[in-house]
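Asks: Below: a set of structures, written as structure tokens.
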Structure P
Amino acid sequence: MQQTSQTITLGGGCFWCTEAVFVQVRGVLDVESGYCNGQTQQPTYEQVCTGRTGHAEVVKLVYDPQQISVREILEIFFVIHAPTTLNAQGNDHGTQYRSGIYFSTPEQQQVALALIDELSQSGAYARPIVTEVLPLTNYSPAEDYHQDFFEKNPHQGYCMAVAAPKVVKFRKTFARLQKSDR
């Protein structure tokens, strides 16, 4: 029996922003905000915000590889966040905001490393890419109030100032990959 979906987890700064984009991507079946690759078991948002748990704020994507490739997902990822800033995205600073690709298959790891090499060689960024590529470990979902945050709070200040521009950038750059129901 052929597997119909795959999972990849991405850290691109605040999970509200990353989630706001990927819920709109054709072939992405589910997006869940969460925490990964830290030491504390089932940390709270408050614990992760201290920077002492080692976790990254992430979105866990379940996608249909028949509709979208892992490379296309990662191309979107590299456009909607800053992969050259260590432990920071815009005004958000701390290890929890690091850029990361947390893979669940060897193919995802290979595609991620190849794309990072390609982007680095192309000069697409003035500074080196600092995105970590690691296997997913110690994942736990974020609290319910973080799920679908942008959709539920589009007029909240952070959403308007940070998440909304990322959604607009996705729509302009990847219109062909946008879900038709949006």
Structure Q
Amino acid sequence: MEKYKTYVHTPPHLHKDSAKYFITASTYKKIKILDDNSKQKLLSSLKIAYRNYDWTLEDWVILDNHYHIMVNSPQKGADISKFVSEYHKFTAMFIKKEYPQYNAFPKIFDNYWDTCITYERSYYARLNYIYFNPVKHGYVKKAQDYQWGSYFHRYKEQKEYLERLREAYPFDKINIKNDH
């Protein structure tokens, strides 16, 4: 089933069953809120949400003020808004409890942007975008050195495959909304 929802103060979202999605979100006013503890909480909240809503997490990267994920929606009843809302809610609760200086913020995460992936080249280019985002933002010189991304874990077992993907599917022309 496919539903397209529009909202007054947020970007529109396509809810499509059995689809791949590239999702990006940033923190409130792009403030560097996400330290290692908060990144761990975001990742664990994300894993709980994908189990609760029957989504599948493929790849991810979490930086200090934004993240990117590649996920698969469930076979029935895909509701991206509920899925994202759940892991944002639990991460925000943790951050506000652990870091009282953020209690004055009206929210921890700004809106999220999603892209329903419809063709192979787009999928692999966005995977590379996820993998090499820490390099783009100057966190590391080599993507495999950044521990808050799936590339760090994949690289140990799939080095040659990942290097072939990088060559075959460049990501330098991708324009990702709100990637700061």
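Asks: Assign the value -8500, calculated as helix-only ellipticity at 222 nm (-39500 (n - 2.57) for each DSSP H run of 4 or more, over all residues; to 500), to the correct structure from P, Q.
Replies: Working: P: -8500; Q: -13500.
Corresponding structure: P.
Asks: Suppose you compute relative contact order in percent (Cα under 8 Å, 6 or more apart) for every structure in P, Q: which one lands on 33? Write down the numbers at each step before the final one.
Replies: On the way: P: 33; Q: 28.
It must be structure P, since only it matches.
Asks: Comparing structures P, Q by mean count of other Cβ atoms within 10 Å over residues 75-82, which one has the largest value? Display every interim value, and only then the final one.
Replies: Working: P: 20.5; Q: 15.2.
Checked P, Q; max of mean count of other Cβ atoms within 10 Å over residues 75-82 sits with P.
Coordinate-derived values only; no laboratory data. All values reported here derive from a predicted model rather than from experimental measurement. Cβ atoms are built from the backbone, for glycine too; each structure is taken alone.
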